[in-house]
Structure formats: C-alpha cells, structure tokens
Structure I
Amino acid sequence: MAIQKYQAFVRVAELGSITKAAESMGYTQSAVSRMIADLEDDWNLNLLRRSRGGLTLSSDGLMLLPFIKELCGRYEALQEQANSLKGLETGFIRIGSCSSFSTQRLPAILREFERRYPKIVFQLKNMEYSDTEDALCAGEIDCGFISAPFSDELDVTVLMRDRMLAVLPAEHPLANAANYPIKRLSSERLVRLTEESNNEVSKIYDRLLSQLDSPLNNYCEVNDDYSVMAMVESGLGVSALSELVTERMPFNICLKEFDPPQYRDIGIAVKKNRRPSPATERFIEVVLEYFKNER
C-alpha cells in the first residue's frame, strides 16, 4: 500500500535510522529499505544520503518531507473519521507540551483520557512552547499546549493563567513581605536560565528586566529549573520562575508574587482551518473538562 511507503519515509526521517523506523512500525529492516527504494524508483529521486555517520535527508527528501507528512496526517484523520462513523473508539494522537505542564497537569488529564478511550493511542512530545507552535503549524503534532502570544495560524482555547513568581532564599529580607517589587531586581544578583536552555523563561526575564530603571549587571546563568532553585536555596541570588514550574519542588525557598503582578496565559491549540481528528477532539474535550473542574 502506497501510504505505508510514505509513513516509512517519515519515520526514517524522524529517527534517522531504517532499523529504528522498522522497529517502531513493526516491520523488518529489509521491508522499510524496500519501501524507501520503491519511492526513489517511483520518483527517480534520491531521498536519503547514506554515510558512515548515518542517514540524512537529501535536498530532494527535505523538499518533499512536509508534503508527505501532511499526506500521512490526512490519511490518519481519514481512518479515525471512518472508525468514528462505525462507532469505534480507536485512533492516534500526537501531543506537544513543555516539561512543566507535562509534569504538573498532563498526568491527571491523560489518566482520565485513557480511562474513557483505552483504544486511542497517544504520543507525548516534550518541547518548549515556541517549538510546539512550530510543530503545530508544520503538522508534526495534532494539538499542543502553548503560551501567549499565540500565532494567527492556530485556534487556541485559553486554559489557565500561570503566575510569574519571585524565587527568593528562605532568609531573604522580603521573605515575610506580601510581594516582591520588580524594581528591586536592579539591586539583586539574578540567577537565570540560559536562553538556549529555555527560550520561554528567557522571555519572562526580558519582560521583567524591561521594567527596571537601570540595566541588570549582576547575574549568573544555569541550564535548568532545578539548578535555578538550588542556587537560590544556597543564597547565591534571586530568580523568577512560573508558578507551574515551582509546584511540588523539594527546595527550601520562598516564592512571592511580583509587584506589579506578572502572568502568562496557557492554552491548548490546533492548526487553524483544519478540523481536528476525532481522537484529537475527544482529547480536547477531556482537557477542557479538567480545567473547568479545577476552577
């Protein structure tokens, strides 16, 4: 079947290995190799580059990949719609989410979703919010959790407002204060994430620092949220993180709302002008019900 050749090509492109693609699809390595060879013969093109370092897409393969992904996505949606018409609760859904949302909110949502629809298979991809937007626009995932501002290419339903919090050592002078004035950051040492490690949190820092009267010169950078909180706990500075990130964290730190308050909206998004698959629609229903009950 032609669609299997296209699906095999997409899996090889994603995994960079015919062997891994075959394992993930339940085929033999020779079967996947034959599918790719058939596509190359059909189009008289070289789709892959083979070297000692492994497999990469050729320039022709890179050009064709988005179209083949879209075709595979439409085929999966067609199959799910046909199953839905027959009354079957089967399907496959790809979900994009950042690690903090995956850790703090998704387990309960996915547990309820699996309870209701045990035959629907889901694949969770952890990525930053901006990467999730890109993956949605490219058709690489079916739905995803993203933060404002939202792309015009997406249909978004806002789910929650995530507070930005000042992260202080337990012995900080403002540990017992009602809030933490943003202006005070000018006189503190800031522990911040590197831009490469978390682009979304870097935007938070930029927004906060833009409100200061003078530039911040005293800061250090680390690679992950846990390191930020560990550094603050040791008294090496203060920081800013989202409330979602700081939930259930095992650190002796003090969390304060900023003055003025700072927020970001988080929503669930799908590609605009494309009806979600039945499995995706069912998942979104469970998500909306979860947040309605949480309020």
Structure II
Amino acid sequence: MSIVSPPPSRTVRPARRSSSVIPWLGIAMPGPRSYRVWQRNRDVFFRLWKAESLPPTIEPLVTLLGLGLGLGGYVSLGGDQEYVQFLAPGMLMVFPMFAAMFEALFGSYFRMDQHGTYAAIYATPVRPEEIVLGDIAWAATRMALNTAMVLLILLALTPWMGLIQSPWVVLTIPVGFLVGLLMSGLAIAFTSVARSLSQLSYFFSIFVLPMFWFSGGFFPTDQLPAWATKMAAIFPLYHAVAVSRALTTGVFEWGILGNLLWLVVVTPPALWLGIWAMRRRIIQG
C-alpha cells in the first residue's frame, strides 16, 4: 500500500520592499513605480472620459457667460477692460482646481476605503509612497487637462470677447499641473484622516470654498478689507490666479515672480505632507 504524501503547502509572503525610509523625512523616496499607479488611474479615466469631460466643459462656460455677460453689464472695473475679460484668467485655475480636489479627496478615499485598490496595489512590490505619489500626480494631471479644456473654450470665444491677449497663456497648463500637485498633496493628507465619506465635506467647507471666492478669480482682492486681503494671500489659488492673469494678458510685473516662487516653494512640503500622512494610513490599514 503506497502512501501519497500531500503536496507541500505554499506560504503567501508579502512582497519584498526595501526599508529605505529617510529618518528625518519619515518616508522613503518614491520610485518609478509611481508611474504605474498614475497609469492605472489614467486607464480608468479613458474608459469613462465622456462622463468625466462634460462637467469641466459646461461649468466654466456657463459661469463665464452668466457672470461675464450677465453680471458684467453692471460691473465697471475702470479702464478699457470688461468684466468678462477679467473673469477669463481665473477660469483657467478656479474650475480645474475642483478636478484635482475631487480626485485627491473622493477618488483617493474610494480607492483606499471602498474599492480596496490601495490594498491590492500594496500587495505588490509597490511601496506606499509610490501609491500616494501616483495618485497625487494623477490628480495634478486632471487639473492640467481641465486647464487645457477651459483654455480651448476661451480661445474659441476670443474672437468674440477678446479673452486671450497673449501667447504666453499656453503656460497656464504646466502652472495648473504645479498647482494641482500642491493642492492634491494637502487634500490627500486630509483624506488620510477621514473616517467616513461625509467628513471629506469639511475640507470643502473650511478650505476649498473660501479659497474659491477669495482668490481673485471673480473680483479684485485689493478692494477687500485688509484682513481679507491677507487671508487671500495664504491660498494657493490666489497665487495661481495671479500668474494665470499675467500669462493671459501678457502684462508681467515683478510681483508675479513672487506668486510663482510661492507656489514652487510651498509645493514640496505639501507633497511630503500628503505622502507621509497617507503612508501611515495605508500601513495601518
């Protein structure tokens, strides 16, 4: 009588990851696998691009025509500039910002908590830092794409309304990507501490909505009270709109360099905060 021994059991081991956490940063430097996470999000977007592309096109167009032509008839800015021409540069940053915010807040939350996407990716050799950076980079890409879409709308209306006055306006697309990195880092840091979907609305109420109205996109901030002007200057969107306005009109002043420098300097700490905070959430599960 022959005895058949059972096949040896296989032990599932977690993917190997190099423990290269930098002590003073609290994170490891993300590697090239971040691109694969970005690529995964891109592929999902291309499957849903029709539904995803409609709101970014309709919202700025309705706002531009409704406020620019409707309210603009009662607004006098002085000089030869019409209100719709003042409004246009803000549209290149204000509404694309929502694409980055929704992606870094709700999109990341669903991938982390509802769909199990983060857990599935974490079971591979991809490190948490690469998961987070890939998500942030995709959110920034969404802002750059939406900036390009709004720019096409403005270019189409320019012969009628004179909205675009400088070829430098094409640089608003990389500026949009930079701003998307900054604000997505902040947003995903908030997502990392959210314990329910409803808590994400706090970020909108406390940070996004005040930034939406007090960043110079809809009215000049220099006409606000002193305290409101100082508050506006702490918002990333305030500096983004100032740079966008200069690129759209072709009127450059030395202060624009300060706005651009502010964005460049603040972006790395915002990225670190987002990666550090979400890394802890992914590891803790």
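Numbers at a glance
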| item | result |
| --- | --- |
| Structure (I, II) behind the derived value 3.6 of distance in nm of label points 7 Å out along Cα→Cβ at positions 159 and 255 | II |
| Value 22.3, 103, calculated as Rg and Dmax of the Cα atoms in Å, assigned to which of I, II | II |
| Distance in nm of label points 7 Å out along Cα→Cβ at positions 175 and 191 - structure with the largest value, from I, II | II |
| Label whose coordinates, when helix-only ellipticity at 222 nm (-39500 (n - 2.57) for each DSSP H run of 4 or more, over all residues; to 500) is calculated, return -20000 (choices I, II) | II |
| For relative contact order in percent (Cα under 8 Å, 6 or more apart) computed as 24, the structure of I, II it came from | II |
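Every number here is computed from the coordinates shown, using simple stated rules; none is lab data. Everything quoted here is computed from the prediction, not taken from an experiment. Cβ atoms are built from the backbone, for glycine too; each structure is taken alone.
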